[in-house]
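Please treat every number below as a calculation from the coordinates, not as lab data. This is a predicted model, so every value here is computed, not measured. Cβ atoms are built from the backbone, for glycine too; each structure is taken alone.
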Structure 1
Amino acid sequence: MKTGGILNQVPNIGRAITRQTARDVVADKLTTLIATGMLRQGDELPGERELAHVLSVSRETVRGAIQILAAKGFIEVSQGTRSRVADVDLSHLPMTIASSSAIDRYDIDAVHGARLLVELDVVANAADAISDEEIAHLEALLEAQRRLSGDPMRFLICDREFHLAIYRACGNPLLIDFVTDLYGYLMDHRRHAMAQPGAIESSYADHADILDALKRRDRAGVTEAFRQHLTRIYDTTKAMAAEERRPLVENA
């Protein structure tokens, strides 16, 4: 986990262990973004250079991953224009333990409670185990976020990598998958919430506090910084869902 950056860990729950190329791993990551609703039909993909920077791979790897997804019909590629997400529904795919639609069946208070219970312990353990290399990667992601203040979709792609990089540092693959599922809760509302004035700047400030605590290997500090961040996510997501009058509980 310490030597391969963000490409070392991909969901393997319920799957045979297979060797994957870097472009296969990136294709899986992009598929996850579509399946969780972070990327939606018609969205333009960020450019190859930008994706390569966020995912810590080469532009050739990103290009190969896009070709894989284009062949599957997930992405539309046209000469001279940006690649776009195709008209495809991947929400049924279990990207870690459960599909995003399964997580979205729970009400927002239940999910927030689970995040406070589990995620805070995960990030506290990450503060103990995180490497200098992982800290450097988080610094690069934070700098990328700073430049994305006007683009909620691209900010959330970078935000996801920032969170997952911290989760992975805890060293427990089952907990990594679980908190990753919780992270993707009601992502359509998160996209709308991040488009509100000041939302990206507030999230960036939270991330800066989190990273500062991680640099100090401060368990209590990173736990409190994450608590404030999760509470902000809870408040804004709940307010956005109420505004759109979408039920937050679905009967199974």
Structure 2
Amino acid sequence: MNIRTMIAEDELMARRELLYLLRDEKDIILTPHAENGEQLIQLYSEHQPDLIFLDVEMPGFTGVEAARYITEQSAQSSVDTPMFVFTTAYDEYALDAFEIEAVDYLLKPYDEVRFKKAMTRIRKSLLSKGKKTENKVGNNNPTTAKLLVDDGERMVVLSPNSIYYAVPNNRLLEIHTKDKVIMSRMTLQELENRLSGHMFFRAHRSYLVNLNHILEITPWFNGTSNLTMKDKKGTIIPVSRSASKSILNTFKV
């Protein structure tokens, strides 16, 4: 179960501290962060995170005001309201946070043990609501879902269906699209996790393939096979024996 998570925090060091704490949470998928209330509202409508770490005091709309607005908008549009974890250096705001049913409240500077307890509460809340966030990504019109992926020193936004396949290359990951190759620092497993719910298949331990861009499957030897992709080069990708059986079952061949 992946949890799409946004940080709304105007202080750089506080954002970095949260990112440090989130680094080992394998089910967290980070969306772009917000630095004020107005930006949060805009980014929420674009990325619809499941969880928002929200600073109570921000320029413009306060965190509480932004949360109330998002909650009202979600109710009017009949979509799930995100979970809020309020963050602040002052415990006097706790009452405001819980008035809008925040799932938790963290004081700065963050305590790692307290943060872990908050994550446990968040996951329990998701389970109790029966919310499967990976299905949300997969069933909520995949063509509109976006991934934020590093490409050297810049970040690029990709539609999952624009990806043909991915393969490790030394310490980087080659992500092949129709028009370009992105060299990312993420691992193949991380990309596979982020694409959960979309039509991707681990053809081999070193290849992640988009099933929508396969041209043909050719039997090879000893139960293995090859995939020919629909890209301009007609790239051929090896498929392991176990994966060959799985992909044939996928296409009901």
Structure 3
Amino acid sequence: VDVPFGRIFRISPTGTFDLVAEYDGEPNGLKIHRDGRIFIADHKQGILLLDPARGAVSPIVHRDQIDGFKGPNDLVFAGNGDLYFTDQGQTGLQDPSGRVFRLSAAGKLEKLLEGIPSPNGIVLDAKETTVFVAVTRGNCIWRAPMLLDGSVSKVGIFIQMSGGVGPDGMAMDDDGNLAVCHPGMGATWLFSAAGEPLYRIRSCTDNFPTNCAYGGPDRKSLFIVESHSGAILRAEMPTAGRKMFSHV
């Protein structure tokens, strides 16, 4: 996604950039549905659907459907097709009014969380019973357990960070470890399922990593967007089951 110029690019494994779409919007993040559809969290327009063959975008959740629309930032799909997305806008500690929404596979839109000072990246745990939200201006990661009826309860701080400008994009690996981009620190952190810091991945370009996603044949390649240099970085992550410490 190219936020200021409203463009979507496709990048090949060899690093070739192809322009897929250019439109009147501010795309912050995107996710590919398991059926191949591409959904965009657009700060200006809402939640959009991209047809990569035609380069056309169409609204799924328009700004008029969200009361007091602020500006979607990131999104994630559950296995049943439900879509979770953050509504960040310009919120912060001076205006902690950011929100998280859920759009069900059937098209029902509901507010899941509110009162957040800058909700940004969002992921689900493997069991899809907990939502993790990167709260940029609070410099922390919130954990929101979900009840059987889909509501959230006992929301708390899972990880408190320091420095930089606060956490941005996140990705969950198959072992439940959480990768967190930390712009301003030049780092992407890997935290265990218990919230322990395991690794710091230093940027080899500039200091503003903003988004990350796992890929590769074994899902052990972490692709990281460094937004100041416009670079895509790749980090080969530890193999499953590797431990940082052992009992003595």
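Taking 23 as the value of relative contact order in percent (Cα under 8 Å, 6 or more apart) derived from one of the structures shown (1, 2, 3), identify that structure. Here the read-out was taken from 1. Calculated for structures 1, 2, 3, mean count of other Cβ atoms within 10 Å over residues 51-58 is largest in 2.
With helix-only ellipticity at 222 nm (-39500 (n - 2.57) for each DSSP H run of 4 or more, over all residues; to 500) coming out at 0, pick the structure among 1, 2, 3 it was computed from.
Derived from the structure labelled 3.
Ranked by distance in nm of label points 7 Å out along Cα→Cβ at positions 43 and 203, structures 1, 2, 3 are topped by 2, which has the highest value. When FRET efficiency 1/(1 + (r/R0)^6) of positions 195 and 219 (r between Cβ atoms, R0 = 25 Å, to 0.05) is computed across structures 1, 2, 3, the figure 0.40 traces back to 2.
Cα extents along the principal axes in Å, for residues 107-226 alone was computed and gave 56, 36, 32; which structure, 1, 2, 3, did it come from? Working through the options, I get structure 2.
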